[in-house]
Structure I
Amino acid sequence: MGTNLHHATRSLRNIYPTGSIYRRFLEEIIITDLAEKWDAKYQNTSNNQAVFPAWVLKHHSQQLPLKGKGLDLACGLGGNARFMALCGLKVDAWDISDVALTHLNNYAAVNRLSITPTLCDFNQMLFPYQQYDVIVISKYLNRNLFPQIELALKPGGKLFMQTFLAPVQENAPKTESFYLKSGELNTAFPKLVTEIYGEGWLAENDNLAHRYAWYIGTKV
């Protein structure tokens with residue numbers, strides 16, 4: 001099981017500090033810096049390090065189908081991907097960190113889990129249309145992707161999402177735009193019917209607690 005690499009193409013020819021080409025070049029620099037940041041975070045990770053699924057997925061696993069195709073979006077070390085695969089789904093796991101995906105790929109191979117890690121820049125790709133029975137997103141927020149997430153779900157497919165709730169918290173992202181406003185997630189996906197929605201404090205596996213919003217919706 002190999003790691004599939006989807007790289008944004010960078011050309012240094014004909015780049016001038018004006019117009020859309022220059023903006024594109026700056027965007028690619030930012031993307032590279034972001035990938036390097038997350039690669040550094042995961043660099044010293046052991047293949048045996050324990051990882052965990054999101055609370056909303058683990059505690060509502062009865063909502064998962066008995067079989068089908070899942071996506072762990074911005075998967076990191078793949079806690080959600082591993083959980084879905086153990087529940088019988090075939091799983092795509094997308095992330096910007098090659099290091100994290102290599103760890104996940106090794107784990108999936110050793111444990112014979114049906115997980116396909118893929119290196120992605122979400123801002124440079126189109127999601128496949130009606131491909132997934134389940135999409136899981138945790139501790140990641142990119143509002144620009146919401147329409148694509150809806151389209152990527154099959155009719156009847158489910159979205160599990162859980163991420164930080166404003167205001168900015170300690171031991172969490174420092175950028176305000178990475179936080180959901182109260183009630184925001186419950187209305188963010190008009191093509192989905194809300195099954196479960198909540199807000200509040202959740203304990204982490206490292207004995208920290210954060211305020212989250214969590215959501216499960218079904219595509220009609």
Structure II
Amino acid sequence: PEDNQGPQLRLYMNDESFIDGGTTNQSPLFLAFFEDENGINTSLTSVDHDIVATLDGDQANQIILNDYDTTDLDDYTTGSLAYRLRNLAVCLHTIHLKAYDTYNNPAEASLNFVVLDDAKLVLEHVLNYPNPFVNYTEFWFNHNKPNEPLEVQLQIFTVSGKLVRTINQVVQNSGGLSREIHWDGLDDFGQKIGKGVYVYKLEVKATISGLKAKKYEKLVILQ
């Protein structure tokens with residue numbers, strides 16, 4: 001059958017945990033994954049059929065990405081590319097990608113991302129999941145220090161300010177989402193704490209830059 005469908009495209013920043021509209025550092029790694037039954041066109045002889053990225057609609061400075069494409073060794077129908085963007089302004093950006101399969105069928109996709117200031121450690125979307133919970137929850141947060149080890153201290157307090165549990169852990173993420181910290185609902189002495197509302201403080205230190213940040217949130221324990 002004749003192929004008139006363009007390739008399927010999936011776009012991310014820094015790693016595949018990225019969600020459209022999420023946050024990044026100022027020099028994020030743009031990732032694109034391709035899938036097409038006839039493979040991706042990276043031929044330099046195909047006029048106007050390059051793999052092209054456009055940042056914030058800047059048609060005059062399009063990025064040709066043919067040389068960054070790598071076809072999977074055992075499957076010519078899938079491939080990917082990684083391209084480092086540099087020194088982006090601290091604001092919302094949109095990157096648009098256009099690619100063709102070997103039959104010159106086009107496909108396009110876009111990705112929105114918010115660049116955070118590299119001079120600061122920024123914590124966003126701090127939450128625990130599930131919440132409320134009984135005996136297991138994970139603490140999630142977004143940050144702008146991919147690939148940098150982060151020293152995390154999580155302290156859980158009663159609403160009157162009594163400290164019931166401290167968790168110290170080093171996390172490292174290729175992207176900007178951390179979800180490695182877990183809690184079983186026990187205090188520092190291994191005792192189950194009562195049901196109700198608790199306050200937690202998340203303190204994070206970036207080990208290379210030395211930058212620090214903290215956030216407070218609430219959680220609910222069900223008995």
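Thinking of I, II, which structure, once volume of the Cα convex hull per residue in Å³ is computed, gives back 136?
I
Out of I, II, which structure matches 0 when helix-only ellipticity at 222 nm (-39500 (n - 2.57) for each DSSP H run of 4 or more, over all residues; to 500) is calculated?
II
So distance in nm of label points 7 Å out along Cα→Cβ at positions 69 and 197, computed for just one structure, reads 5.5; which one of I, II is that? Show your work: numbers first, answer last.
Details: I: 2.9; II: 5.5.
Label of the originating structure: II.
Computed from the coordinates by the stated procedures, all read-outs in this text should not be read as laboratory data. Nothing here was measured: the structure is a model prediction, and the numbers come from that model. Cβ atoms are built from the backbone, for glycine too; each structure is taken alone.
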